[in-house]
Structure P
Amino acid sequence: MNKMVKIRFIKYQGTGNDFIIVDGRNELPGELPVKLMCDRHFGIGADGLIILAESSISDFKMIYYNSDGNLSSMCGNGGRCIAHFASIFIFPDQRKFTFEAPDGLHHAIIEQDHVSLSMNDVNTDSTEQSNEVIIMNTGSPHYVSFENIIESEFYNWARGIRYSETFNKEGINVNNVNAQSENQLNMRTYERGVEDETLSCGTGVTAAVLSHALRTNLKSGTIDVNTKGGLLNVSFKRLNNVFKDILLSGEVKIVFEGTWSID
């Protein structure tokens, strides 16, 4: 008879973007059933699962799975949540971290429940821009539209873009942004891998802010972004064609903790 193994997890949310976080520094019992664990009816429920692993070049390594069970690219809110997790459960009282993620190294600063996360530089030469749409990679690929989309039509509109012939194979996150002022945006995001609208998306918020800066020719600033799950802000500087010193900031919360049994 196989011995049942219990995996301890912490459930986190960052402006409604929710994650299951597991300490994977010790060997885990095979592959975790990510899709089942993230299922909101038969599992814990989450937009994704994050494993904190050992790193030879930084404080730890972030391994991120979308809720569909597949390894994914960078997740901004997930990065903020795992930094907070590390400060509470792995390295008590440490408030600054450098960690590995799918797109390279990131730095995080934790002030109680507020986490600021450095994002990688973005070269605007690699972005695509036409009329009201900008396509940009901020650790994950994003389609950022400033079109006026009727709220009730957002899901079908976003899903149509995500599964269009252009993006069907690799997938893309689809964002609709409404600029309230130079320093305030409202936005919604449909995430690939979750295949649904999420309450917030950190790399999407970053893409929205940088796209807004491109459209309005902003050279630096801090912009507030209202997502369905709450408020985030992004600060940045622009040097020629490169956005630098990008900082994604906002609150994170521990939702609950528990154990998952694996036979």
Structure Q
Amino acid sequence: MSAVKKNYVVETLRKAQMVELLAKGKRVDGRSQDEMRALKIETRLIEKANGSAKVSLGNTQVIAGVKVATGTPFADTPDKGVLMVNAEVLPLASPYAEAGPPDENAIELARVVDRGVRESEMVDLSKLVLIAGKSVYTVFVDVNILNVDGNLFDATSYAVVSALRTAKIPKFEADGDKVTNTGKLMPLPVQKTPVSVTMARIGSVIVVDPTAEEEAVMDARITLTTDDDDNICAGQKGEPGTFTPAQVMEAAEKAIRKGRELRSVIKEASG
């Protein structure tokens, strides 16, 4: 039997086992369908960063650091500061990770997390303008994936949000066309706390916070981000499989409900 065929058989048997367990309301690791893995958030770990956070979601580990400087605004938003999220999976984090520029998975990860932060209007970018059209605060969040065991989207999102909530940025003052660093620090103008919830469809069942083992056999994935008012402000669907309208509504309900629980944990850890 070829290695490819052998792997296919193993994955098919593994999926059949998971579907059978899920039909009984159980998962391979003993969790219920709506149960997240243990979440641990540590903040203010990187001394030279403006804000930082390390998140452990089960065995998945992510660290995020915030760096703030001044720069020019984007041409289409001259009245707003700049915020960007970048992500990199370290080679030691996964047997499938390779050294070099971020691959398409890392790029998608950064974009999904960035979209959740941006569309929730977590940071009031209008307050990061020094000279309209010329000089603004530029906020960069760099994420390193330390260990991969499923659901990088949520672990990364929680790390980025927590790091931004703890960020203290240099206070610059504008005098005409000149920008000066006052030497003082001020909080980043955070106004909301977005929370993403990622779910996987395995057979006909939707589970939250999939492990790497569950992701290997899932039919479809969906990530929904909610804000403090329970509004769904961003979403991303992945994998070839589909969701029925009823399953989308189920996923939305789970995202809102779990988002409320997780928001309290994030706020407490990064307060």
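Consider the structures P, Q: one of them gives 3.4 for distance in nm of label points 7 Å out along Cα→Cβ at positions 11 and 235 as calculated from the coordinates. Say which.
Numbers: P: 3.4; Q: 2.6.
Comparing all candidates, it corresponds to P.
When mean count of other Cβ atoms within 10 Å over residues 107-114 is calculated, the result is 20.5; to which of the structures P, Q does this value belong?
Attributed to the structure labelled Q.
The value -10000 for helix-only ellipticity at 222 nm (-39500 (n - 2.57) for each DSSP H run of 4 or more, over all residues; to 500) was derived from one model only; which of P, Q is it?
Values: P: -4500; Q: -10000.
Derived from Q, not from the others.
FRET efficiency 1/(1 + (r/R0)^6) of positions 43 and 187 (r between Cβ atoms, R0 = 30 Å, to 0.05) was computed and gave 0.60; which structure, P, Q, did it come from?
Working: P: 0.60; Q: 1.00.
Going label by label, the one that fits is P.
Rule-based calculations on the coordinates, nothing more; no lab input. Remember, it's a predicted structure, so these values are computed and weren't measured experimentally. Cβ atoms are built from the backbone, for glycine too; each structure is taken alone.
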